[in-house]
1. Can you spot which of P, Q, R the value 0.25 was calculated from, given it is FRET efficiency 1/(1 + (r/R0)^6) of positions 137 and 377 (r between Cβ atoms, R0 = 41 Å, to 0.05)?
2. Using FRET efficiency 1/(1 + (r/R0)^6) of positions 209 and 401 (r between Cβ atoms, R0 = 35 Å, to 0.05) as the calculated read-out, with 0.85 as its value, let me know the right label among P, Q, R.
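Here, each number is a calculation from the coordinates, and none is a lab measurement. These numbers were taken from a predicted model, which means no experiment stands behind them. Cβ atoms are built from the backbone, for glycine too; each structure is taken alone.
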Structure P
Amino acid sequence: IPPNFNSALYYRHITKWAEQVVLPAEAPAAMRRAFTQVRNGRPRPALVEFPADVLVEEIADPLVYRPVAASRTAPDPRAVDEVAEVLVGARQPVVYAGQGVHYARAWEALRELAEWLGAPVTTSLEGKSAFPETHPLSLGSGGRSIPKPVHHFLQRCDVIFGIGCSFATTHYGVSMPPGKVMIHATLDPADVNKDVPADHVLLGDAGLTLEALVEAVKDRVGEPRRDQAAKTAREIAAVRGEWLEQWMPKLVSDEVPLSPYRVIWDLLHTVDVSNTIITHDAGSPRDQLSPFWQAQAPLSYIGWGKTTQLGYGLGLAMGAKLEAPGKLCVNVWGDAAIGFTGMDFETAVRERIPILSVLLNNSSMAIELPVMPVATQKYRSTDISGHYAALAQALGAYGERVSDPGEIVPAIRRAVRKTQEGTPALLEFITAQEIEFSLFK
């Protein structure tokens, strides 16, 4: 009789595998199928639903179950040779690395391929930190807001090699320009030709794919293309320098209210980036942070688009700290985001998870101001208020409100010390209603 919620039915569209167990004896087989899906192929969640009456039943002895194996698949060797020929013969290839490089832990192979080709590397937002952004061949990461070198090289290249990516069309990913030779290397065949037509395809684990390509490229070029790499690095540096010069007034601004870009710039140059894991939130913090933050180590930046509620970054930072207790774990969010999940900061206090929370408080959903003028005027729909440092203090954390540009760096240092002592810290920066982003069309 309705309403009757069926998890296996309704979660089928957002899981890799979903089934309902109706007989106790079927539980081992159902778990075997689920774990096989989780441990093989593209990483995605699986769901096994047990009705309450089945869940309390006993399974007859002996329990017949053994852990399932995890396997990896490699691309067709002939396709690898074909792609190697294209990359070696390209005038200016660009490597676009996605989250699959992280899953495969293929960071060294990615770097080796780029250096042998002398090719620049950019990443998706989810793939950010797969390639060190301090490397001379790094263009920075893709996303909605991007560094100028990403746009510059994607426009002028002749070949784009996507590895461990979906090439999905999204507002939160960089658009692939038309007229390029597209090479798509992915673990999931469902992604091939979905949004971007592929000229060449490699199906397989990103690590095995990159390792095979490196060997094929070595066979063809004999030694790393150092001259090409140096030329490309000079061009990247020139374009990046030009771009940073345009943004420097905001990055070092002494204006009050604070420029959010000044806060991010000072954060970047105050913490030990190599020992930091950072994530943004949806909206302005994502688009302000991702172009300018230079990730150095793999898995040091948790990038995401907008598939969740605002405030999702808080939980990500806490999870990162539990996984890597020796690292500084930071979430950068706004006053709208803390309105969604701010009380969960109490979890960090209660469970002694010493994260650093950087809150950009401009008393507004500023990114919405250009598209909601009437609602703002009539109903104050974009207006927000609160003293969030005081909230953090009331919850038992370290909280500090900063409005003076000269206090940004000292406040960051104080907060980092508090996290090292085991206390979660929230820095509330009173910022301007900034609506300019590093966008290119």
Structure Q
Amino acid sequence: MQDLILKNCKVVNENRIIESDIAIKNDRIEQVATSIDVESKEIIDLDGKFVIPGLIDDQVHFREPGLTHKGDIATESKAGLAGGVTSFFEMPNVNPTTTTNENLTKKFELASTRSLSNYSFHLGASNSNIEEIKKVDINQAAALKVFMGASFGEMLVDDIDALDDIFNYSPLIVVTHCEDQKTVKKNEEIYSKKFGDSLCAEQHHLIRDVDSCYLSSSLAVDLAKKYNSDLHVFHLTTEKEMELFTAGKIDGKKITAEVCVHHMYFNESRYADLGNQIKCNPSIKYESDRLALIDALLEDKIDIIATDHAPHTWEEKNQSYTKAPAGLPLVQHGMQILMDFYHQDILSLEKIVQKTSHNVANRFQVKYRGYIREGYYADLAVLDIDKPYTVSNENILYKCGWSPFNGYTFQSSIFMTIVNGNIVFKNGQISDNLPFGMQIEFDR
């Protein structure tokens, strides 16, 4: 007896689309076959809808502990379910910071009774925690996050000797935020003097400019080559940075690259109408940069797509430009953004799945997730590809309660999300009595 059979699926998996049924028993995919006609507790006819592996978002800020007025593990993982996100890796810049193994373990304990999707966490680097880094359990932490810019206090790693040690000794993949703080500070002084009290979000991409990104990204790549480190560069934003990366399959690469959905979607012209809503670090830049990122994605220079979901309250974002924090909420709408690219004949479904599930699982050596395979966990998203979805106050699930896409109609919807065999979202509604997600396992 199966627990659930999905009939008449179009399964998007491993660079092909096949018509198939999927049988699920307990938390695993039991069978993938053209026709499955056995007893099951529940049978759902998907009538030709596309079924993809659940998204693994390797870059989110869920704000817990210490910043839970913005969001928390429960609210933001729930929002992700409505976006087809079944697993996430969360960032260390919380309060207290996740720069010790003790604090890392505490976050896992928090998530075990809060997260509604599968979870892991990045250990954070600092200028002085190399001994903590050396002791990390490589089968617990997802990666080592190094803020080479756009952070403050102990989370900003700006000491070259510390960076040398990190790239030399880290037992984990090093994942980086790359912006050169000296360049950013110099630009802040220039544009503050030029615009005075009129300084606003329309100057954000001039302050956090192409050079600030390239200087830092090239340093990270040079360090990785020097020490033969595993490096993954988060949220690239510039055409110039693309020269640092190599096209090809992710398997075997030591240096990999990532783009986020908002940098693929917006350009600097949108600061005029959205202002601080799209203020983020690294900044959204020029149309030429946006197009170059998409080209690099198609050429497999960029290996992974993420959201960098980073919620702040509406009140915080409506402060003046200099006071408004950087970041925007995205985990509920990342897949819908990508489906708009599909409708524009820019991205294929196979490419979207490769960049949001397969490659994340491969790069971070995630165990039994990221693919639709017999024996793998039943983490699935079902797409209603021709059903429009309008973002509104009523269906935004983020704790912060807003989105830069409020009022926008996407061309596709998420019909259903399944986590560990459980239907957690269906036809616009979060299921009742949701089970908690699992800690992600790694095969390292």
Structure R
Amino acid sequence: MVVDLNIVDVKMLHGGLLVEGGISIDDGRIVKVGKEVNLPASSERIDGEGLVALPGMIDAHVHLRDLRLSYKEDFLTGTSAAACGGFTTVLDMPNSDPKTDSLKHLEMRRRAARGRVLVNVGFYACFPEEQEETERLAESPIVGFKINLSDPWSRLNFDDDDVLSSALRLAATHDRLIAVHAEDHLALMERERELRAEGADRPEDFLRLYPPEVEVSAVHRVLRIAEGSRPRLHFCHVSTAEAVRAIAEAKRRGLRVTCEVTPHHLFLTEEAVSRLGGIAIMSPPLRSPKIAGDLWKMVKGGLIDIIADDHAPHALEEKEAESLWDVRPGIPGLETTLPLLLDRVNRGELSLWDLTRLLSSRPAELFHLRGKGSLGEGFDGDVVLVDLRERWVIDSSKFKSKAKYSPFDGTEVVGRPVKTFVAGALVMERGEIVAEPGCGRLLS
């Protein structure tokens, strides 16, 4: 037997330890893992040069933009950023233009992505107004539905408990995951009216617009309504320890509920807003050092299921707008997430096993991504080789994303993705894309 590719001289996690070996990939799948002498013959051999091989990272929360928002990001630049950041699978949020709220718009996005993506891409959908269209979307190739309670993307009134309950029940019927951006819309509208009336217009005023209680109250509301139908619920970018505790308690009651946290809510605090202005504005906003510290403890304690970066690129002028009310919340994250976490591994604050769980195996499990999240035999040949020793400084001017800014600019880290393979094809090598567009596939 001659396989397509052998990746040799790499270190892999086995029983919590790094052991030397190699990986054989054929027809896009891993067929053998072991010592090089035990690997089958191959058509191609790539020397891993002693780097650490991890299963390809999975980002469950990205905004790839494209179509009418391609001035912010497009499928090629977004998946290039993913490959350079060590991500081999990304899940795209539906607040595109047009929104992914119908089979027609879903197919429009898939058609635009086909032949252009460098990594694997799955798609979320918004809830449409018509139940028949919702039923059709529930049976289509989506990874789940997304509800943004703070800035409704749907014509449905999710401020109404009955409307929200119906959406959760329908998703439960079809066993479709619902991802929730949980912030109290009515409370936010009232706070915005008050702040505008007093003339608030500083970046720091954004923190007053989104206090922790608007997230906590929304999480409690969704959990209360979910008791009736018990759908698969996933809370996006949770930014408060109190919300995480509520989710953990709901798990103990038997609800099928999970949550994610972003690197910026772990490693940045509200001080960055005063220092960086609009560049550090995102929704939910950055919190206090104590909250960030509590979230990190919860990551290490297993209360937070996954890390996702909420890659939300905007044009620079949208981030540097003169008025707070014109600043677009969100930052790029695909090219900084893995390096920031590898740095924590090198500091002894996170194990390599936990990093892999948070960014690969657990996302694969939560989102039912068959063949992802492991370097085991039979899994997809999605592999990232990382250098645990390379010391370097994050420089957003070198990003593959169109969003060439970051609140992490100038941060020195130790650890870097060096090579990214998608289905056995080398896509990224030392910060450069070496594959043709279209080597990624669309998840179904």
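1. On the way: P: 0.25; Q: 1.00; R: 0.70.
Of the structures listed, the value fits P.
2. Label of the source structure: R.
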